[in-house]
Structure 1
Amino acid sequence: MFDIIVVGLGGMGSAAAYHLARHGKRVLGIEQFTAAHDRGSSHGHSRVIRQAYFEHPAYVPLLLRAYELWRELERESGKSLLTITGGLMIGPPDSTVFQGSLASALTHGLPHEILDAAEIHRRFPALTPSDEIVALFERAAGFVRPEAAITAHLQCAAAHGAQLHFEEPVISWKASKLGVQVTTHRATYEAEQLIIAPGAWGPRIFNFDLPLRVTLQTLFWFEPTGGVEPFLPNRFPIYIWQSKPGEEFYGFPAQVESGDVPGGVKVAYFYRDAQVNPDAARPAISDDEIQSMRAALRDRIPQLNGELLLTKTCLYTETPDHHFVIGRHPDHSQVLVASPCSGHGYKFCPVIGEILSELVIGNATRHPIELFSIGRWNRTKE
């Protein structure tokens with residue numbers, strides 16, 4: 001009998017297992033794939049982290065705590081997980097990326113600068129924006145290494161006593177007044193409470209209706225035409241660039257300091273494409289996708305439009321309003337549902353793990369999570 005079972009040990013589940021284990025809870029974590037795998041949403045060697053959050057100012061307090069927890073995890077694990085490079089939120093003056101970032105910065109008093117196109121290019125010569133483009137620059141932005149971070153959460157969870165099972169898909173679960181049972185092809189496990197953090201497999205395992213869609217995203221690594229030096233982390237920021245309404249691409253510095261990272265410089269579009277089956281074979285990257293990415297780079301970051309070295313895919317699990325889902329199952333108070341994150345959640349992993357542990361231990365959290373209520377669509381219908 002465990003205190004808590006965590007189903008799914010990706011970004012959110014690994015963090016929840018860690019926070020609960022460090023509080024002395026008897027934790028069982030179950031993952032259908034290997035540790036830090038590349039089948040879901042928590043891989044690709046880098047994830048953007050930033051504070052001036054254009055998606056909604058309500059995320060900012062969670063981000064400030066996430067920064068603290070990433071540093072705590074670095075100290076405990078001895079791993080380098082978070083690199084601060086500065087970040088640019090780029091677009092026309094009326095763009096969502098720029099205006100939303102500015103709103104969050106002003107609401108929460110975050111240090112920032114407003115740069116015009118000439119100043120963007122002067123500071124970061126690899127960027128060549130057209131004259132009407134502006135950017136919000138924040139020095140606190142950077143990137144997190146997702147595979148290393150999941151590994152750190154899992155290793156520290158195990159060090160605190162968590163039992164972690166891999167390559168063990170969950171067949172079913174059920175809840176009663178006595179607790180919960182989780183059945184895999186190996187065994188049936190019992191616990192007082194259950195956290196379900198399955199990423200793209202949520203629609204299959206949540207056992208209640210949520211309006212979720214799973215989309216396939218493509219990541220690209222290009223070789224800079226003039227060498228990698230202008231893209232090194234001490235010279236080049238992370239960025240999100242709104243190229244037109246509803247369309248953004250984003251990218252990173254070169255991660256040459258990490259030996260397990262592919263060569264080149266990573267960039268990707270944020271697409272909202274048709275739904276996919278997370279278990280289906282991943283299709284080959286099309287020429288149209290490659291040319292679309294090159295078209296975005298051609299006039300904006302021309303030095304990056306060199307040889308294509310590598311592509312990978314990952315899955316986004318999106319809600320209609322693109323906010324998270326965190327809270328208790330509508331039919332079972334012993335069950336917590338954790339965060340289909342709509343493609344922007346990885347940076348929050350440690351604080352979501354902390355939120356889940358607080359909900360398990362004390363049935364309340366100090367953090368503001370009203371925006372992520374499971375019942376918000378039902379209330380809208382009413």
Structure 2
Amino acid sequence: MPAQQIRQPGFRDLFSLTFIGISLINFLGMVSYYATFVVSTSFLTQTYQSSTSTAGLATGIVVIGCLVGRFFIGRIVNQAGYKRILVLGVILYMLTNFGYLVDEGVALFFAVRFISGVAVGVIGTVTGTVVAVITPKPLLGRGIAYFSMSTALALCFGPFLGIAFLDILGYAGIFMICAGISVVSVVIALLLHIDHEAVKSRPHPISLSDFIDVRLIPFCLLIGLFCLAWGCTQAFLASYGKQFDVTAAASLFFLFYAAAILISRPFTGKIYDMHGPAVVFYPAIVSLAAGLGLLWGAWGGWCVLAAGVLMGFGFGNIQSLGQATAVSMVPRERYTQATSTFYIFFDLGIGIAPYLFGLFADVLDYADIYGINGLIVLAGIPLYWLLRQSRRARPSQGEELKA
């Protein structure tokens with residue numbers, strides 16, 4: 001048979017019921033995550049009169065929980081399979097959302113936040129891995145790009161739910177809605193059919209490779225470098241808006257950011273599949289740096305909105321196509337470890353950025369912090385080039401390693 005008559009995978013193969021169900025679980029989980037994220041600090045300060053620093057730890061402890069969940073999930077999934085761990089993850093997340101409704105003091109709230117972070121780490125890693133596994137390889141870039149649009153949509157709806165309805169429903173009302181959303185996620189996970197299960201490995205002594213893939217560390221360190229900029233953007237944008245009197249524009253930043261992601265990802269995913277990652281990564285790095293440069297210039301509200309668009313094209317695509325690149329660098333049976341490794345460094349970069357640059361907040365204004373991050377991002381261009389050269393110099397063992 002001529003090669004031309006071999007059916008190539010199309011969008012019908014991509015948008016299966018499993019793909020849609022996994023994307024819905026990720027979307028619903030992220031909506032409730034962001035909704036509780038934006039109200040947790042004020043909840044602690046108003047309900048328990050906690051200090052701002054103590055309330056701020058409620059954010060950090062979720063990140064720690066995510067890291068714990070992501071680190072240990074690789075070995076567990078290989079023993080139990082995707083669906084079983086996904087169901088356990090969404091059930092645990094549901095219980096933590098109901099746990100917010102139990103008024104037993106700050107200690108319990110912090111425990112709930114930590115366990116919620118673990119559940120989010122598990123759900124995010126399993127859903128990201130399943131999408132990579134069920135997506136035909138020629139469509140990998142598009143598949144992960146479309147899947148990660150569920151996170152972009154959640155970035156709009158989650159904070160909107162938490163902020164817009166807080167005065168109407170109160171904290172208990174927000175927590176109840178999040179609990180209800182998590183119940184829907186559990187139902188979807190139970191009904192989900194996953195044809196591909198994790199490859200069971202033979203019993204062997206526990207090693208680091210059971211949890212992460214060390215081959216990806218150089219690439220994931222580079223991604224973590226870009227995440228520093230996004231961590232500062234999330235942490236300091238509200239304060240930046242007040243300092244430079246652009247609060248209204250700052251409040252719309254994430255809407256413009258998400259819109260840029262939704263518009264660009266289908267195209268960048270297709271370009272990635274056809275031409276490889278470099279064609280997308282170099283422009284994305286420049287776009288991210290340009291957005292940070294606009295924030296550094298602080299020329300008015302239009303700069304903030306334009307920065308949201310540029311950073312959506314930049315960091316938004318670095319996130320989705322970075323994950324696609326990470327899983328393409330390992331054999332299929334290592335997809336879980338690849339996803340875990342990618343998001344461990346991803347979360348670390350975002351998590352340490354506010355603390356790291358907050359140390360200089362008394363010396364630098366917020367615009368300067370964004371300017372410094374822009375220079376750091378630009379330094380990623382030669383680093384990415386060196387990484388690609390080293391990959392070409394060291395051929396993979398049984399699988400094409402590309403970065």
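Throughout, read-outs are computed from the coordinates displayed, never taken from laboratory work. Bear in mind the structure is a predicted one, so any value in this text is a computation, not a measurement. Cβ atoms are built from the backbone, for glycine too; each structure is taken alone.
To test your reading of the models, identify which of 1, 2 gives -28000 for helix-only ellipticity at 222 nm (-39500 (n - 2.57) for each DSSP H run of 4 or more, over all residues; to 500) when calculated. The value was obtained from structure 2. Suppose you compute P(r) over Cα pairs in 5 Å bins from 0, in percent, for residues 330-369 alone for every structure in 1, 2: which one lands on 6, 20, 17, 13, 11, 10, 8, 8, 5, 2? Traced to structure 2.
Which of 1, 2 yields 0.25 for FRET efficiency 1/(1 + (r/R0)^6) of positions 170 and 298 (r between Cβ atoms, R0 = 30 Å, to 0.05), as computed? Clearly, the read-out refers to 2.
Out of 1, 2, choose the structure whose coordinates give P(r) over Cα pairs in 10 Å bins from 0, in percent, for residues 306-353 alone equal to 22, 38, 24, 11, 4, 1 when calculated. This figure was derived from 1.
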